[in-house]
1. Which one of P, Q has helix-only ellipticity at 222 nm (-39500 (n - 2.57) for each DSSP H run of 4 or more, over all residues; to 500), as calculated from the coordinates, equal to -11000?
2. Any idea which of P, Q comes out highest on FRET efficiency 1/(1 + (r/R0)^6) of positions 90 and 138 (r between Cβ atoms, R0 = 25 Å, to 0.05)?
3. Given a value of 39, 22, 17 for semi-axes √(5λ) of the Cα gyration tensor in Å, calculated from one of P, Q, which structure does it belong to?
4. Which of the displayed structures (P, Q) returns the greatest value of mean count of other Cβ atoms within 10 Å over residues 66-73 on calculation?
Structure P
Amino acid sequence: MIASRLAKLRQELGKREVDAIFISQPQNRLYLSGFSGSAGFLLITPEDAVLATDFRYVEQVKQQSPDFTLFEMKGRSANWFSGLLEGRGMHRLGFESTNMTFAFYHELAEILDRVHPRLRLVPLENTVEALRGVKEPGEIENIQHAADLADRTFESVTAKLKPGVTERQIAWQLEKTMREAGSQSMPFEVIVAAGPNGALPHHAPSDRPVAAGEPVVIDMGARFNDYCSDLTRTICLGKPDDTFRKVYGIVRRAQEAAITGTRAGMTGVQADSLARSIIVAAGYGDMFGHGLGHGVGLATHDPYPRLSPLATPDPLADGNVFSIEPGIYVPGWGGIRIEDLVMLENGKVKLFSHAKKWHEK
């Protein structure tokens, strides 16, 4: 698995006309090496794969990445970076420009000016992320397991909720239950947004009690073997008002249109429009201010694919894993968002998420 990923990456190095790539993005490092430590870099050349880290992780590298050449970093960058590159005969070194800070780039460039003046740093964007966009069978199994954890937790916790419970209490019960069921740390902070707070798509849970009849947006996910899931449901404790029924119905139709209509070969813009056109036609276009979906994998928001009016023209492909999550956010009243985690298989959408939705109860 690691070997095939490195082989694909090395093909990309040739296309991008660099002699090697310096990997600093944590999920990319994990994807390419299997190393889960919190500090380290990869240097991938046509002939070698080097994992540079400090003393804390030397033994971990030996266990998790036995096929990588271990390079122990000692001291500041000036003390080890030139040694990492020594004797490799490189002229163009790619680096992850969307991840590296300007300060670190400036530090590395100064080192090269002094020690390797003929070596040029070449900015690269999303080189590894594009490879991560098409999931392998083992990755899909891990994502399904994480999705199942979230599904079971949502249904068991929400079945016991009553008006008067606070947003923070709900969020903690969801997190606690997922962790006890086998989830690693949460891939993102659980969102519980009741009543008017639901108009804030990323509201942080508060001590506000949930009132009967108001919308409650719950956005949650589990993590299994480092892979994430993402699930959103909007519920109501008690009898919903007419606005809830109306807005929920629009969002539900929009999501179903995207689930049934999205196909491999479409662009993210085209997939987004399947849902957005329904919300716009209903008069709520200005209240759907985010994209339809995003990639999910080692990160909750994998860069590929992206389903949005701003998405690149890259076509969706089998093996892509992403969310489908239209929403409407009404200031002063609240919000409705419904999110399923899906993948493309045989050209069509396949669901990972199976937690019940409000209209199915």
Structure Q
Amino acid sequence: MRRGLIARSKVELPDAVFDARLDRLRSAMRGLDALVVYTNNTRPAAVSWLVGFVPYWSEAVLVLPRNAAPVLVVALTFRVKPWIERTSRVAEVVHTPRIGIEAARLIAGRKADAAVGVVDLDHLSAGIVDDLREGGPQLSFFDASDLFATLRASADPAEIMLAARASAIASAALSCIDPRAAGIGAILAMVEGEARRQGAEEVYVAAAPDLARERRFVRIDSVTSGEPALGARFAVRASVAYKGSWVRRAVTVDRDGVVSAGDVVFAEAVALLPGESALSQFASFTVEGCRLSQPLEALMGSRVAEPRSPGAGAVVSVQARIEVDGRPVLLAAPALVGGPGEVASVFA
């Protein structure tokens, strides 16, 4: 369940932004009568990009007829209807515990044998799929993931602006780290608290408390597992959401100050995206971005078996482990992939 404030700003996300995205999607729906997009608090990105809705919990289905306004079918109670209407660009909100059945009925009510595209069909639960078929027995369902991913590949100006804001929040939060703090728990509390004060919709903080022992980020729960000892060099990562846009930033810190070594070589390697040859020089790396419903999907990386290169104009988050003078440095930052002849640029 999310804990931050989810509210819509029509200055940052005006109706025209959503209308343009929906128009582009409808134009690409050749042979389809409607599109179905599922959302929950762990897979919110597709629906939030289309209409602005981000669930605190539970689940919902967006129904987009090719020739009509979108309808949101939610498993939430009627009590939250005013909030959903304030934060979402939809024509109607329908409340029901069986969202798949109601979504299919809405589509079948317009055309009984409609062809329906389903975004991220492979990750849709069997229960939802069964309910879609039960609610529209004559409907034909097709995987529309590639169609959606193609449209989502290049970020529009509003998305870039929101990513920049999320990056600024993460940067401000990480800048609050006091290497002299008593322990890693206090440091993570500082980072999370500052991110929320800066307006983060959600924030997850992870750490590598002692890079001499462990060189990967982990979530730390001192209540259930105890607080690990803080080493002479450690790293902290903040994953921040703002108005549906997620980014990651990370810094490595010595107990006597922030480590800057590695920043330049990291930025130079990121500049060569979407190629991964420069990033391959690092001990490990991951490039994450949003294709479908998952906000930060691993697209490329030293451990990604089937890489998907981000397209020109995509917003991604890059994470790398760099060895400097034989010592590890963990870094992460969001970046905008350049077009042909352009370099990718790391967000400030």
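Read-outs throughout are calculated quantities, based only on the coordinates presented, and are distinct from any laboratory measurement. Just so it is clear, the structure is predicted and the values come from calculations on it, not from any experiment. Cβ atoms are built from the backbone, for glycine too; each structure is taken alone.
1. Values: P: -11000; Q: -8500.
Answer for the origin of the read-out: P.
2. Numbers: P: 0.15; Q: 0.45.
Checked P, Q; max of FRET efficiency 1/(1 + (r/R0)^6) of positions 90 and 138 (r between Cβ atoms, R0 = 25 Å, to 0.05) sits with Q.
3. Values: P: 42, 22, 18; Q: 39, 22, 17.
The correct label is Q.
4. Numbers: P: 15.1; Q: 18.8.
Structure Q comes out on top.
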